[in-house]
1. When FRET efficiency 1/(1 + (r/R0)^6) of positions 59 and 107 (r between Cβ atoms, R0 = 25 Å, to 0.05) is calculated for each of the structures I, II, which structure yields the highest value?
2. Relative contact order in percent (Cα under 8 Å, 6 or more apart) computed as 32: which structure among I, II?
3. From which structure (I, II) was helix-only ellipticity at 222 nm (-39500 (n - 2.57) for each DSSP H run of 4 or more, over all residues; to 500) calculated, if the value obtained is -14500?
4. If we compute percent of Cα pairs over 25 Å apart for structures I, II, which one ends up with the highest value?
5. Supply the structure label, taken from I, II, corresponding to percent of Cα pairs over 11 Å apart, for residues 51-90 alone with the calculated value 58.
6. Identify which of structures I, II gives the largest calculated value of distance in nm of label points 7 Å out along Cα→Cβ at positions 43 and 67.
Structure I
Amino acid sequence: MMEQKRKDNGVAAMAVCYEKFDPAAYLQYNYTPPRADFERKDSIVPWKLACLHRAFTEDVSGELLVDIGSGPTLYQVLSGCEVFNKVLLTDFLDVNRQELKRWLRDEGGCNLDWT
C-alpha cells in the first residue's frame, strides 16, 4: 500500500513538471546555434543528423516508421522519410503535438522551421 502511494506521488510530481514544458524554449536551446551550428564540425545536431541518416540509409527501412516520444521535434525522422512510406510521430504532451501540427499544416506560429 505504501509503495503504491509513493509511486502515485512520483507520477503526480512528473505530471506537474511536464505541464510546465515549454516547446519554444526547448527548441531554442537545442536546435539553434551553437548546438545546431552547421558551420562547425563539433556541433551536436549535425552529428546526430549524420548518424540517423546513416542508420536509415544503411540499416533501417520499411512501410511504417513510428517515433515514440517525438517531443516538439522531427529531426529524428527526417532521413526516415526517404525510406519509409509513412511516418507517425507521437508524444504524451499536447503542446508538443500542437507544435508539430502547426509546422505540418503551415499554420504559422511555429517555433522552428524544419524545412
Structure II
Amino acid sequence: MEEPGLREIGCELRVLSRSDGSAAFLHGDTSVLAGVYGPAEIKVSRELHDKATIEVILRPKVGLPAIQEKSQELLIRETCESVIIGALHPRSSITIILQIVSDAGSVSLYHSASR
C-alpha cells in the first residue's frame, strides 16, 4: 500500500536511439528525459587539456530556458563533474541534455531544495 503524499519513482534506460546513453526519470507525474553524448571532439577554444568539458542543457517543457533552468544546469553540471572521471577523456566534451516532459511539481521541488 502506497503511503499518502509519497510519489512513485521510476527510471527506464536506453530510451533514445541516437544518444550514447539515455534514461527517462519519473517521479509521480513528473517526467524528464536525459541523453548523454560523448566523449566527443570539442572546439579548441573550449577544451580543457587535463579533463573532459562537461556541458548540461536543460530544456523546459515549453518555451526557452530561463534563469531557473540555467541555475539548475549549473547544479547538475557541478554534480556530474564530481562523479565523472573527466581525466580519462582530456580535450573532449560530454554533453548531457535534459528535456522536461511533464512537471507535476518535482522539478521545482528539487530546485527549491538546492538553494
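No lab work stands behind these numbers, since they all come straight from the coordinates. All values derive from a computational prediction rather than experimental measurement. Cβ atoms are built from the backbone, for glycine too; each structure is taken alone.
1. Structure II comes out on top.
2. Structure of origin is II.
3. The read-out was computed on structure I.
4. I
5. Values: I: 58; II: 64.
Clearly, the read-out refers to I.
6. Details: I: 1.8; II: 2.7.
Between I, II, the highest calculated value is found for II.
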